[in-house]
1. Taking distance in nm of label points 7 Å out along Cα→Cβ at positions 50 and 258 from the coordinates of each of 1, 2, which one would give 3.5?
2. Kindly point out which one of 1, 2 the value 32, 21, 19 was derived from, the read-out being semi-axes √(5λ) of the Cα gyration tensor in Å.
3. Assuming 18 is relative contact order in percent (Cα under 8 Å, 6 or more apart) as calculated from a single structure, say which of 1, 2 it is.
4. For which of 1, 2 does P(r) over Cα pairs in 5 Å bins from 0, in percent, for residues 58-137 alone, calculated from the coordinates, equal 3, 14, 23, 25, 17, 11, 6, 1?
5. Can you spot which of 1, 2 the value 23, 20, 10 was calculated from, given it is semi-axes √(5λ) of the Cα gyration tensor in Å, for residues 98-209 alone?
6. Computing helix-only ellipticity at 222 nm (-39500 (n - 2.57) for each DSSP H run of 4 or more, over all residues; to 500) gives -6500 for which of 1, 2?
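Please treat every number below as a calculation from the coordinates, not as lab data. Treat the numbers as computed from the prediction; the structure is a model and nothing was measured. Cβ atoms are built from the backbone, for glycine too; each structure is taken alone.
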Structure 1
Amino acid sequence: MQNRRKFIQQVAAATAFTGLGGMSIMSCSKPVTKRITVLHTNDVHSQIDPLPSNHYKYPGLGGFARRASIIEKIRKENLNTILLDAGDIFQGTPYFNYYGGEIEFKLMSKLKYDVATLGNHDFDNGIDGLFGQLPNATFDFVSANYDFTNTVLDNYVKPYKILMKDGIKIGVFGLGIKLAGLVNKDLYKETKYLDPIEIAQDMSKELKEEQKCDLIICLSHIGYEYKAEHDMVSDVKLAQKTKDIDLIIGGHTHTLLPKPTVLDNAVGEKVLINQCGKSGVYMGQVDFYFDALGNKTSLGRSIEV
C-alpha cells in the first residue's frame, strides 16, 4: 500500500509539459488551438473484472467497468480523444480460457477502442483462433513488422491506420516482438518477423513524408528495455535509432511508468515512451497541444483505474 501511495504521488507530480520536436517549453505562450488526447492500455491479459480485494499489490483495482467510466469522463472533456492498446489482450483469466477472446474484443468495442496491435499472447489460441474472434472487434489491428502473407490474417491486419481529429492527422503503426522462442510455431504458422527498427524507419517516413501526418504514434509490443547483455530490440533503442515518431506506446515488459520517458531520437528531437504495467490497473494519457503554427507540446500521466 505504501508503494502504491508513493507511485500516486509520483504521478501527481508528473504534470509538467514536455517539449517535442526541439520546441522550447516556453513556446507554450503561443496560442494553443487544438488538443489531442491519447488514452492507452497494454497487457490487459483478459482482466475483465477488478483485481480481487485481497490482491497483494492492487486490491480491487482495474476492470473494464472502472476503465469505461474514466474514458467516458475524459471524452466529455475533450472530444478529440483516441483510445489505443499495445497488445497482449488475451490470456490470464478464465474468461479467455472459456471464451477464447470474445469477451475481450466485445468489451473493447463497447469502449470504442480505435486501434490495437498484437502481442505474443494474442496467438495463444493460434492464428486461426485470433482470426475467428476478429468479427467481435469493431476496432482495427495494426502490425507493420509481422508479415501475414499466406496466413488467414493477411489483409486483415494493416501496417498502420490514419485517424483524423479536429483536422489533425494521426498515423498509428504497430510493432510486435519476435515470436520464435515465445510462441509455438504451430500457433503463428507462416507469420514472418521483420526487424522492428528498419520497419519503424519505413513507417515513420511514409507517415510523415507521404501521408503528411501531424502526429505519429507507434504501438509497440517489443518491450521497454532489456539488460545490455541481451542485445534485444526495445522501445528505448527504437526511440534512439529512428526519427519522426512522437510517441511510442509500449507493452510486453509490464513496465509501469509514472510519466512518459523522454529521449532524443536519431536526429536529436524528442520522442516519448509510455507503458502502464499490466492487467489494466493503470491507463496512460498523453495530451498533445498544437499551436496555430503546428508546433506541439505534450502532457503525460498514468491514471489509476
Structure 2
Amino acid sequence: MILVVGGTGTIGSEVVRLLKAENAPFRALVRDPAKAESLEAQGVETVAGDLRQPETLPEALQRIEKVFVVTPLVPDQVQMRANLIAAAKTAGVKHVVMSTGIGAAPDAPVQIGRWHGENQKQLQESGMAWTFVQPGFFMQNLLMYAEAIRDKGEFYMPLDEGKVSWIDARDIAAVAAKALTEPGHENQAYPVTGPKALSGSDLAATLSEVSGDTVNYVPITLDQAKQAMTSMGMPDALADAMNELYALAPAGHLAGVLDTVEQVTGRPARTFQEFARDHAKTFGGAWSSR
C-alpha cells in the first residue's frame, strides 16, 4: 500500500491520477475534511493526518510500504518532512519517494536547496530506501499570471532574459509514479527538467503563437517581485528564498536540460507549447474557443 502525502497539490494530484490509472493500491493523507470529501468523490481512499501533528501519523502509516511526499513552500516545511520521515521509519515503511528540488543538498548555494537537502540527508540516513524527484521551475507557475495574460496580454517575472528549463508538473508526477510502482528506482536521485530552456520572451512568443493574441513578458526587479510575493501573504524569508532562485537565471544557472523524464518514463518531457495548448481555457485568448 502507498501513502500519498500532498495529494491535492499541483504534483500530488497528478500522482493520485496516475496511481488510479495503474490500479495501484494507495490512500491519500489529508488534513482538511473538505479536501478528503473531494478525493473520496473521485474514488480515492483517504486517511486523516497532519505533518504538523506527528501524533496523527502512526495510524495513517499502518500497513504502508511506500510513501510519496511533496510539501508546499512554507516556513516549517523542513520540520514537516522530518516528522514524516521519523514516523515512516518507526512504522516500517520500506521506500519513500520525495519531491525536492534540482541541486538540493545540505551545502546548496540557495536556501531552498539547503532546506530540501537537509531532509534528503535525513531520509538517506534513515535506513529506508529513497528516491528524490528534483524539479526546477514548473510550467504551472505561469497559471498564476493567467488573469493578467487574459486581461492585459502580459505577465511579469524577475528573470531578466535568463533561460529556464521549465518542466510540466505532470512530468514530475510521472517520474514519481514510476518510482512508486516499478522496481529499480530505489536510492536514486532524479533531477528533472523540461526539454528546452526558455526565456520569458520565449514563453511570451509561444503564448502569442498559440493564442493568436499578443502576449508580452515584462521583466521586473527582484525588489518588485518580493513586494508582490509579500503582498500576497508570503513571509519575507520565503520571498527572499524565492528571489535567490530567480537571481540564478540571468547567469544561465537554471538553463540545464536533462532527459531524465524520458529515461524514467519512456517518453519525452512535455514542451511548453503542449502545456499552453492544454491550458488554453485558463489563459484565454483566441484559441480557447477552438
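1. Numbers: 1: 2.4; 2: 3.5.
Label of the originating structure: 2.
2. Details: 1: 28, 24, 19; 2: 32, 21, 19.
Checking each candidate, the match is 2.
3. Details: 1: 25; 2: 18.
Of the structures listed, the value fits 2.
4. Working: 1: 3, 14, 23, 25, 17, 11, 6, 1; 2: 3, 16, 29, 26, 15, 8, 3, 0.
Attributed to the structure labelled 1.
5. Numbers: 1: 23, 20, 10; 2: 31, 16, 11.
Structure 1 accounts for this read-out.
6. Details: 1: -6500; 2: -12000.
Attributed to the structure labelled 1.
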